[in-house]
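Computed from the coordinates by the stated procedures, all read-outs in this text should not be read as laboratory data. As the structure is a computational prediction, the values presented were derived from the model and not from experiment. Cβ atoms are built from the backbone, for glycine too; each structure is taken alone.
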Structure 1
Amino acid sequence: MSVQHHATLNLASLLKLDPELGAEVSGEGKFTPSTELLEADGLRVAAPLHWELTVRATGGDDYILTGSVSGPAVQECRRCLTEVETPVRSSLIYPMLYRPRRGGEVLTLLEDDEDDTLVFSQPEVDFAPLLTQVFAIESPLTVLCKEDCRGLSLDGVNLNDHPEHAPPAQPGRSTPSPFASLKDIEL
């Protein structure tokens, strides 16, 4: 089975290029973002991403895109740097416009003050770059491998695997809260 690097919908029926007219086009599948897309968004994934998209005609050259993308992102634990698989799911909705042209990008994003609008220029549109970007935006900034992760020692040893490298606890001594001095302030 070959790896799919695209998430393509053929919107010809919405553009009245196909004799069988339809008011919406839907599709779903799995894709693995290309190395270029992953690097551009600083992503790593553990498995192909699942996508579902629907493009609906709203009149004239206006359309609306709805859908979702989900899958496992791979990130480093913020304390011990162990790789952690994090499930990510993101929904999306964008207005779309059809502006036919030859050459150049088939799908572009127009950013303005009110809405971001997708502009497509060909009937066959690969949504993989957009889905990868939406997935990256929804991925958490940091993750923990487990709530009680012990982190790394000063020597860089993972204390979850080697607790004997942890500095000895000093009885009766705890780290004071940086907010302790504020406890008596009356507002």
Structure 2
Amino acid sequence: MPTPYLILLIALVGAAWVILSYNRLIALRNRTKEAWSDIDVQLRRRYDLIPNLVETVKGYAAHERELFEKVTNARAQAMQATGVKEKEVAENMLSSTLKSLFAVAENYPDLKASTNFLELQRELRDTEDKIQAARRFYNTNVRDFNTKIESFPSNLIANMFGFKQRDFFETDSAAKEPVAVKF
């Protein structure tokens, strides 16, 4: 028959393991939240640049009203999207409309030479690069979190405390290429 000290030791080791596993899951979950916040910051920066870009292009290509409306609507939908999957779909649509906007801008040599337009291009390209980096950081943290949730024996703790897997933030095949902002 085991001694009371051995039973106590086993109980303490078991409790320590549960506590450490739980705290590790909390840390990973918080890292995914932080990474999503990084994406959100960059997307907001992108949203802030788009109205200036549209206004600049409008000055040179006023008759492209339908395209401006599409870009504006896509921006509004992206800003209102909440979950990862909903945000993913909205961002892909916004990227597609931005590509159309830049394609139209190709037809206006004066616009391509505009200092304001060139600066907006540079800022948007920089923002797109930061979004891509933030997306990679987020997806790495989601991968680590999901792996921990699925791995034995931490999956026992994850199930016990209701930890749920996170969705990756991906792009569709048309949006995998960065927005073309070269002239």
Worksheet item: So semi-axes √(5λ) of the Cα gyration tensor in Å, for residues 87-166 alone, computed for just one structure, reads 44, 12, 7; which one of 1, 2 is that?
Response: 2
Worksheet, complete the sentence: Candidates 1, 2; helix-only ellipticity at 222 nm (-39500 (n - 2.57) for each DSSP H run of 4 or more, over all residues; to 500) computed = -27500; producing structure is 2
Worksheet item: If distance in nm of label points 7 Å out along Cα→Cβ at positions 31 and 127 comes out at 2.9 when worked out from the coordinates, which of 1, 2 was used?
Response: 2
Item to complete: Looking at relative contact order in percent (Cα under 8 Å, 6 or more apart), point out which structure of 1, 2 has the largest value.
Response: 2
Discussion item. With distance in nm of label points 7 Å out along Cα→Cβ at positions 79 and 95 as the yardstick, tell me which of 1, 2 scores highest.
Written reply: 1
Response to the item:
The highest value of distance in nm of label points 7 Å out along Cα→Cβ at positions 71 and 135 among the shown structures 1, 2 is in 2
Worksheet item: Where does the value 23.7, 90 come from, among 1, 2, when Rg and Dmax of the Cα atoms in Å is the thing being computed?
Response: 2
Worksheet item: 1, 2: which one has FRET efficiency 1/(1 + (r/R0)^6) of positions 23 and 159 (r between Cβ atoms, R0 = 41 Å, to 0.05), as calculated, at 0.10?
Response: 1
Worksheet item: If mean count of other Cβ atoms within 10 Å over residues 7-14 is computed to be 19.6, which of 1, 2 is the source?
Response: 1
